[in-house]
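Structures given as C-alpha cells follow.
Rule-based calculations on the coordinates, nothing more; no lab input. It should be emphasised that the depicted structure is a prediction, and the values quoted were computed from it without experimental measurement. Cβ atoms are built from the backbone, for glycine too; each structure is taken alone.
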Structure 1
Amino acid sequence: MRVLIVGNGGREHALAWKLLQSPQVQQIICVPGNGGTAALERCRNLPLNVDDFEGIARFAFVNNVGLIVVGPEVPLAMGITDYLQAKELNVFGPTREGAQIESSKAWAKALMEDAEIPTAKAAVFADEAAAKAYVRSEGVPIVIKADGLAAGKGVTVAETVESADSAIAACFQGQFGSAGSQVVIEECLSGQEVSILAVTDGLTIRPLLPAQDHKRIGEGDTGENTGGMGAYAPAPVVTPQLMEQIQNHVLEPAIAALRSRNIDYRGVLYAGLMVTPAGEPKVIEFNCRFGDPETQAILPLLDTPLEKLLLACATQTLESFPAIEWKAGASACVVVAAEGYPGNYPKKLEITGIDQAETDEVVVFHAGTQLRNQKLITDGGRVLGVTAIGETFDQAIERAYAAVQSIHFESMYYRRDIGHRVRTVGSSSN
C-alpha cells in the first residue's frame, strides 16, 4: 500500500516513520514534507501545497494511493477530506463540518454543553466592550481565546484585568486575523493538563496512550504559549479508572453528539483535558488532528501496525479491529526551537549532529527543516523533536537530553525541564 501524508511538521515525520515500519507499506508520499521525510527510505516529498486538493487527488489516483492521512488542522478546516472523499479516496481526517470542533471554539463549546461533557464555564463575544465588561463581572484569573485557528497561539491565561483587556484587544484588532473575530472567555481551571488522542471511525472511538505536553516557552511552565515544547507518554496522572471516566463522559458523548448532527467523523479526536485537584477530567479544548509533539512521544510506543489502525478508521471498520497494543516503558520528546520562537526567529541555519544523536532508542523527528543542496537547514520555529524511549521516564528523558547535546545550529533553544512532573532524579542536562 502507498500512503500519502499531508503536512510538513514533526507530527508528519513521526507518522511517516511509524508507517514505514510496516512491510505492508510500500511507499510514503509527504505533501510537502520536510528535511526529515526527504531522508527516509521508501519516502518521497511531493512539492504541492496542503491546500492543492486537486493536485493531491490527481497524484493519489495516478499512483494508486490506498490511504491519505491529513496532519494539520488548516486543510481539514478548509474541507480537504470532503474533496478527497468525493473522489472515492480513503482519508483519515474529519470533514470540514467535523473539523469545526477545533476551528471554532464557540461551536465546540456548544457541542460540549449539548452533550453534557464536563468543561469550563464560558461565554462567547463578538464585541470588544462586552467582552471586557464580562471579565470585570467574573474577575481574574480568566482565560481569553480567539475563536478560530491561531496556530496554538490564540490563548491567554490572564492573571490581571489589564492582561485580559490586552488579550481581548489583540483578538478584535486583528492579531490573529479572522480567528479573533469572536472571543471565547472561560473560567480558569486548575490541575494537570493531559492530552488524550483517540482514533475514531465515527461510530467507535479508541484512545491512544495519554500524554502530557509542555505548552509554555519557558522552564517552570512560564512565558508565552507555543505549539508545544516537549511531551511524554504514557502520562501517569491518567489512571485506568480515569481513562474509563474519560471514555464514558468525554469521548463517547462527543462522537454521539457529532453523529446527532449528521457528521461522519473519521480521524483523531484529541481532547485537551484538565484533571482537577478532585480528579475530575474537564475538557479545555478539542482538536481534530494528531497532537504535536504528543504524536512524537506516543508513536514510538505503538506496537499495532499504524496503517491498519488508520485504515480501519477511514473505512469505518474500527469496531471489529483488535485491541491496540503498546510497548512497555516510557517515551519523552524534547523540542529544539529557533531562538525567538514563538515570535520572530531566523531561518536557513545549518543543522549538524543528527546522525550522532540517533541510536536504537533515540529518533530525531524533523519539524521546521529543509534539505537544500545536501545540507539540512532550519525552516521553522520548532525545528526538531528529539524523542527517546526507555524502561522508565528518567531513562527516556536522560537519553533525549543526551541526544540533544549532539545537535547544533546557531542559537538553538530548548527547555531543560521536560518531564519535570514524572522525574524521580535530578536531570544532568541542567
Structure 2
Amino acid sequence: MLYQIYETQRALMAPFSEFASASAKLYDHPLSPFAHTPWAQRVSASYDLLHRLAKEYEKPPFGISTATVNGVEVAVQEQVRLNKPFCRLLRFKRFTDNPKALDVMKLQPTVLVVAPLSGHHATLLRDTIKSLLHDHKVYITDWTDARMVPLDAGPFHLDDYVAYVQEFIRHIGPHVHVISVCQPTVPVLAAVSLLASGGEVTPRSMTMMGGPIDARRCPTSVNNLATNKSHGWFENTVIYRVPPNFPGAGRRVYPGFFQHTGFVAMNPDRHVSSHYDYFRDLVRGDGESAEAHRQFYDEYNAVLDMPAEYYLDTIKTVFQDFALVNGTWQVNGTLVRPQDIKATALLTIEGELDDISGAGQTRAAHDLCTGIPEDKHFHYDVLGAGHYGIFSGRRWREKVYPEVMRFVASQNGGRRPRGSRRAA
C-alpha cells in the first residue's frame, strides 16, 4: 500500500515539477522579458531547485564513448554479452585504427567489475569504468531494477547472485581479474571459493573494495541497524509489492525510494547544504559548479528496487548470522570455503573515513583465504577517503586506481604493486 501511495504522490508531483522547470527557464532565458526583472536570478534558481526536488530520476546512461589508450583516443561501444532476467553482463568494447594502440589493447588484462546491487544503478561506477578503460578490457554487471522484472522470471536469492557471478566468470574466461565494489565482495568471494572447491580454474586476481566481509568489525550505522532489528522486522517493515503500472507488478521488493531515504538520512545536513550551495551557484551564475551538482544528484537520486528474497538473504547471511566468517554459509547446498582458493591473488582496499563498511571489514578476507600464498596478499588503506571516494572522484583517480592498475598488471605478468603492502 505504501508503494502505491508513493507512486500516486509522484504522479501528482510530476506536473508541478515540469511547471517549475518551465518557470525557471522563463526567468533565465536571455530573450525572455522576465529575465531582466529584479530578482529574476533568485526566482529562476528557486524554481530550478524545486524542479529537481520534485522530479523523478531515471537510470542515467553510462555515457562513455571514448577512452585514451597509450596516448591515443579510441572509440568505446557498450555491448551486452549476456542478458539474464536480473542482470546484463556489459562489455565496453574499444575500437581504433591506430596499429600501435591496437597492439597495446590486445595485450591488456581483462577485468570484470561486479557492481553493487544495493540501491544505486551500476552507472554509479562510471568513474571507475572510465579509469579502467585506459589500461584494461572491461566488463561490468548491470543489475536490473526488480520492478521491471516480470513475476514469471521467478525469485532472485543471494544464491542466484553467486551463480550469476560464476557464470560471468566462466563466460569471460580464467584470465579475468575480478573487482568487486562494496556489497558484492561477499558473493564474489563465495563464487570464487565455490569455483576453487569444485576444481575449476579461478580468476587471476580479486580486488575487493569497501565491502562487509566481516561486518562485526568496526560496525557502522548500517551494521547496527541490521543487528538491532530482527529478520522478521525487515520482512514486515520494508518489503512491499510492486504496483500494477510496472512490468514486475506483484513482485516483492525492497523499494528504491526506501533506500534513498536511508541514504539521505545518514547525512541530512550535508545534503541540505549541498542544495543550498546549488541555489547560490545558480544565483551567482556559476554554471560549472551547478552542473557538477546536477551530475552528482542525477546519479545519487536514481535508485532501483531490490528483489525481496535477495535483500532478506543478505541481511541474514551477511549482517546477522555472519555465515561467511563463521564458516556456515552454504550456497545451493555446498559449503563456501574461501580457504580452497589457492591460485588467485587478493587485494583489499578500505577508505579511512568509510561510514558504510567499517575499518577491517574488507581486510578480513585475508584471514579467510588462507590457501592463497603469502606473497599474493595485498592491502591498501586510502587516507582521507570515505566510502564513495575509494571508487569515484579525485582520490580514486589519483590514489586508488594506480594501485589497482599495478596490482592487476603484477598478476598478469607485470610488476608487483608499489604502494600496496602485503596484508599481515
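Details
- Identity of the structure behind 3.7 (criterion: distance in nm of label points 7 Å out along Cα→Cβ at positions 19 and 387, calculated), options 1, 2: 2
- Looking across 1, 2, the calculation of helix-only ellipticity at 222 nm (-39500 (n - 2.57) for each DSSP H run of 4 or more, over all residues; to 500) that yields -8000 traces back to 1.
- Which of 1, 2 leads on mean count of other Cβ atoms within 10 Å over residues 107-114, largest value: 2
- Kirkwood radius over Cα pairs in Å, for residues 235-362 alone from the coordinates reads 18.0; which among 1, 2: 1
- Among 1, 2, which structure scores highest (criterion: percent of Cα pairs over 27 Å apart, for residues 179-306 alone): 2
- With semi-axes √(5λ) of the Cα gyration tensor in Å derived as 37, 28, 20, matching label from 1, 2: 2
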